[in-house]
Structures are given as C-alpha cells and as structure tokens.
Structure 1
Amino acid sequence: MNIKKVLVSQPKPSSTKSPYYTIAEKYGVELDFKPLIKVESLPAKEFRQQKICILDHTAVIFTSRHSIDHFFNLCNELRIEVPDSMKYFCVSEIVALYIQKYVQYRKRKVFFGNTGKIDGLLPQLLKYKKEKFIAPLSDVHNHDLKNMLAEQNIELTEAVMYRTVSNKFSDKENFDYDMIIFFSPSGVDSLKKNYPDFKQDKIKIGTLGNSTAKAVEDAGLRLDFRAPTPEAPSITGALENFLKEQKKKK
C-alpha cells in the first residue's frame, strides 16, 4: 500500500523543526494534525456535587499542566481566592515552572520531584505529612497517588476538575486517511464514537504507549506499529521505521 495521508491525532507542532516535517518531506506523505480528544473544565455546578471545599486544604498536588489550568480556572469560577500560604507539589520541574502562569513562583511553597513520575515526589511529600492535600484530577484516573500516600498515612482528597471528551468531526470532513496514529485510549474511543461503522481494512494504525496499543487491540483493530520499543523509543522514530519498510516492499 502506498501511504499518502496520515492522521496524527495531536495538535500541530509549534516548531518547524519537528521530526514530523522531516519525515513528511522525506517519504512524500501528507500529515494532518487533528486531536481526536480535548480536555475541558468541569463546570462549577458539577464540581460542587462532590462536596469538596478547596480552602479546607493547605497543599495541592499537580500531576500535569492540565491540572494546574483547571484548578485555577475552577477557583476563579467559584470566586475562590487561593491563599498565599498554599503549597504546591508538582510531578516535575516543568510542571512546577508552569505555576508561574497563575502565582508567583517561590521555592518555599513550590516543590517538585526529580524523576518526572509521581513516586519521585514522595520524598518531598513526606517532609510535609501534616499538610491537607488535594489533587485536581481528570474524570478518568487511577488511584495510584492516593494509594501511595495512604501507605504513608497521608490523607489525600481526589477532586475531579476536568474531563476528556471526543472532538466531533464535521459530516463534511472526508476520512480519507491511509494511516492513523493514536496517543491515548481516549483517542481510540473518539474514533469509534465519530465513526461507529469504521472499518480498518488497509488503513495502518500506529500507537504511542502500552495502554493505547491495548485499546486499539481491544477495539478489534489491527496494530501495525507502536512506540516506544528498543528500536524506536519515539513515535516519530517508529513512524519513520514503518515508512522505510513500506518503501522497501514497494
């Protein structure tokens, strides 16, 4: 099969130096960047149904920049003024620096882990066991953080503040792709919702992450390539390797 048009289900890269553009030019393919999902804030009315008082807490645990945006947006909608004494614990330094968008960054109240994973934040959390923690989360989440803290006798309030929803495709949009690249299980769900009669046939499918690969297989679809692997730690590397093999076959 000659692959000409690829749906990359994430936002268009901001840099013109993205590997995607190099691949597109090298193999003569058209890349269409179109997220299949979007993240939206939970309305204040729905949040209130959880009966959670944000100001009853003295520290917030942020697992992503999304969680920061939706925490402060919700506080604004609820007309809550977050006190200067609030402490912030972030999964990584990149997430911690993002807080500057909303509050003045001070090392004495912003803390982050060194591994980029939630367990890497534990040493910082243990120093402040007496704080009352709250974590802004998506409607679809696991309880790894809460379970980890429970083992250390640290209480945590899990607060759903945002959710992932499908991006709707217009009836006028032609689904004429030779390949789809998925980045999350939610993206796979979105495709099925937008196109309930979708048949893969000769369309190639690539994925990033184990959970996404499993979602493709659980949906009864054929997985043609994936990342990360020892040969291709990135999705762009996996894409290029696949196109290279297709070119050889041709």
Structure 2
Amino acid sequence: MPNLDIHLFPCLSDNYGVLIHDADNNLTASIDAPEASAVKQALAEKGWTLTHILTTHYHADHTGGNMELKGETGCTIVGPRAEAERVPGIDIQLGDGDSYDFGGFTAKVFDTPGHTSGHITFWFPKANLCFAGDTLFTLGCGRVFEGDARMMWNSLSKIKALPPETIIYSGHEYTQSNAEFALTVEPGNAALQSRSEEIRELRAKGEPTVPTTLARELETNPFLRPDSPEIQANLGMEGREDWEIFGEVRQRKDNA
C-alpha cells in the first residue's frame, strides 16, 4: 500500500503550510504556498524536493510563494480553473468533478466557493485526507468574501458529505477564537465544552489544532450544525432552512 507522508508547518502570522510526499514516486506537493521561505525550510527539514503546488484559492497568503518556488524548482502549479487568471504561475486548471493524479494517489476536486468565488477543495480518498483551504477550519469556516450564505453552505455541505473519518487540513490557526465563539451559540454541547478545554491546553503549549477530523467537526463546529435544536433556539430560528441558520451564525461570528 503506497504511503503519503504529511508535514504541517506554520508560516506568516497564522497560516499553515502543508507538504505531502509520495516516497514511492518521489513527488512532493505544497498545499498552497503562503511563504516561499517557510516552504523551502520545511522541504530542507524533510529532505524533500518540491514537484507540485496544489492551490486552493488565489489569496496572497496562499499563493505568495508560487513564483519564487516555481522559479527555483520548476514545480507544477495546480489550481482553480475559475481563478486561473489570479493564481501566479498556474499550469493546470481544475474544477468541480475533476480528478488529479499525484503519484499513487488521486485527488478529487470540489468547487467550494464562498470565501472566494473560485475556491476549490482537494480530497484524497485513498489517503483519507481533505485539504479545505479557507472553506472549513477547525471549529470554524472562512469568511464569505465573494459569495453569499447559500453558496458557502452548499460548499460546506460537500465537505460535510465526506466519510466521517476524513482528516481535514485547513489554512489557518483560528481555533481558539472559533471555540470561544462556538460556545456562545451552543453552550450546552458537552462535546464542544470538552473540546474547547482541549484546545486551550494545546494552544497554551503552542501546539497546532490542525488537522481535525470531519467526525469531530460534525459534533462541535457550529457552522456545520444548523440542524442543532439548541443553535436554532438560541438564534430564534427554529425550523428555518439550514443555509439561513448558517448565514446567521456566520454573521454573528463576523461581528463577534
């Protein structure tokens, strides 16, 4: 069975970079490239050579290292078709329903717009991995900059439908503030209470809260839980459509 090695590392102020490495085929991809120097340092630590950048969306804190890394390594930059003009150095354009072969692994691609209009998510079924960029965070979700609540809920619903054991990597360390907010809309959620304490302990030690699993997010992430009777009651939105409830939760987080 081929193996996919994962290396998570911090970069910029609160971003995460991720390297994935297929040793059998000697391929290494950076999931986004927030900062060239941080990616190069991570590659040096692991002794890996960059061959690909898999881009989730065009924002500069996810693509800022693209051209320097491509210039030095000749790596192939893969990214969203709908944002191709805004992704520096893009070679291969992908969109909803496409697949991309990375050595012994195939990524399934979903369009997950909302944070940006062309955001994509990469899911590697065989490796049980999802790279959600800024669509889904641990206990949170991305701000809706270029879409609306219905669009973002539709995007989250695609991730929500993946197998519960899926391991989810996201682009930022926002979890402690996400947990504090989550407790304001669903304070009676016992799983959320214990998880919030666990997150406080992790962050006190400077340890990351990424990755997470979809199962844990389904239990505790208010942005995936518009069907929660407690959330609906706290918002005064009993019986409203999921996307409307999601939109209210997102607006409250924006204003928190």
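Throughout, read-outs are computed from the coordinates displayed, never taken from laboratory work. Being a predicted model, the structure only gives us computed values, none of them experimental. Cβ atoms are built from the backbone, for glycine too; each structure is taken alone.
Suppose you compute relative contact order in percent (Cα under 8 Å, 6 or more apart) for every structure in 1, 2: which one lands on 21? Working through the options, I get structure 1. Taking 39, 20, 17 as the value of semi-axes √(5λ) of the Cα gyration tensor in Å derived from one of the structures shown (1, 2), identify that structure. Checking each candidate, the match is 1. With mean count of other Cβ atoms within 10 Å over residues 135-142 derived from the coordinates and found to be 27.0, which of 1, 2 does the value describe? It must be structure 2, since only it matches. For distance in nm of label points 7 Å out along Cα→Cβ at positions 55 and 87, the highest value in the series 1, 2 is held by structure 1.
Each of 1, 2 could give distance in nm of label points 7 Å out along Cα→Cβ at positions 199 and 223, but the derived value 1.1 comes from 2.
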